[in-house]
Structure P
Amino acid sequence: MVKGDLKIIKLTFVNSFLIKVNEGFILIDTGMSMHWEKLENELINSGCLPDLLKLVVITHGDMDHTGNCVKLQEKYNAKIGLHKDDLSWAEKGVSQKRKVMTFSAKLFILIRKLFMRKFTYSLFKPDLFLTDGQELEEYGWDAKIVHIPGHTKGSIGILTHDGDLFAGDTFTNRGKPDVAYLVQDEIDLRNSLARLKELKIKTIYPGHGKPFEMVRIAGKL
């Protein structure tokens, strides 16, 4: 992937990524529903909307990543892809209990809950299920889906041929690079991190915070 083909859309505290592919675009994550106006404007100004959005890839089911899926579907007939293990989050707004791994993360989660309690899930039905190893060449992108459960059962990453990993919340970079601090299954997360360590990853694009080089997080894998 050529870096010039990537646009990072910062939606307050969460990232959405727009990738220019052959004759269109792929969007990774959509922010919360309160971000709709900014997201739509960014997509229009980039030439993506109204009719060049080939696929929306959702890295996991949290509402700060799925909040504008239904609007994209209803207004622009966008195709939304999600891993099947997070389907209950999308269709019913049902999230699973997760463990908060650090004290500082507990404080952050408390603040986030106070902020987000006035918001509800924008429920949607995915158009397709994304699977481990699935190639995205049919959408014009030399990249594949990597199933990396841990943060949620259905967490996925998108790994390009050049070694860029769009990692959702499996990694974060609030202040410094780190692994997920909100975990549904610790064993799954350990296994996912071990798998990622064996892949040829150069740069990680987290759902929150700035991109960083893989070598900066290698000691935690």
Structure Q
Amino acid sequence: MAIDFRYEKKLKQKHGYKYIVGLDEVGRGPLAGPVTVGAFIFNPNIAVSDTAMLGLRDSKLLSARQREKLYLYFCNLKERGLADFATASVFPRTIDKKQIHHATVLAMSRAVEKLNTKPDFAVVDRFPYKEKIFANLSHERVRRADNLVPSVAAASIVAKVRRDKSMQGYYHKKYPQYRFDLHKGYGTDLHYKMLRRHGPSPIHRRSFRLL
């Protein structure tokens, strides 16, 4: 999609918001590892015509190389004060205790708290959770926001890159027999094969159907 800030501009013009944070999660469905949420704010002064962002869309529609390129670009924006973003993860023990929907909301709250910029409003990619997400932050759930709202798409990318790196790096080294470097905790045939062979690890979600 071409970058289009019309949704954010409409909110700012109608309600006077200055800083709108986009939120999206990755890792809600895997059998192992954390659920990770990205929170992303574009500075109001950013040039919306910047060609580096023309490929911005839902992280699931991008290759790993495209995500990494955009992630590095976002890091540069953050260093220049043109964007702010943070990620937060909730791990399997809490996922098993709270269930995945509540764990995702907890990660959203933590990600917003980690931002250096205090947002006025939040746009959340819609997911199956009916209760109010934030107690003290006005927000709206938008269907397919990760492919429509630039800040949400950016949030999905930073969350995806950081979760993938942790699964392919730290957790693969810690539990190499599961080959997290290949499937990142998702329920692939290889992952099920490793589960049958080795049983669940400490980072597997016991509340999910593992075998």
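Given a value of 18 for relative contact order in percent (Cα under 8 Å, 6 or more apart), point me to the structure among P, Q it was derived from.
Value 18 for relative contact order in percent (Cα under 8 Å, 6 or more apart) corresponds to P out of P, Q.
With Rg and Dmax of the Cα atoms in Å coming out at 16.0, 46, pick the structure among P, Q it was computed from.
Structure of origin is P.
Who wins on distance in nm of label points 7 Å out along Cα→Cβ at positions 15 and 167 among P, Q, i.e. which is largest?
Q
Thinking of P, Q, which structure, once FRET efficiency 1/(1 + (r/R0)^6) of positions 143 and 175 (r between Cβ atoms, R0 = 41 Å, to 0.05) is computed, gives back 0.65?
So the calculation was done on Q.
For helix-only ellipticity at 222 nm (-39500 (n - 2.57) for each DSSP H run of 4 or more, over all residues; to 500), the calculated result is -11500, so let me know which of P, Q that is.
Matching structure: Q.
Each reported figure results from applying straightforward, stated rules to the coordinates on display, with no laboratory input. Since the model is a prediction, treat every value here as computed from it, not as a measurement. Cβ atoms are built from the backbone, for glycine too; each structure is taken alone.
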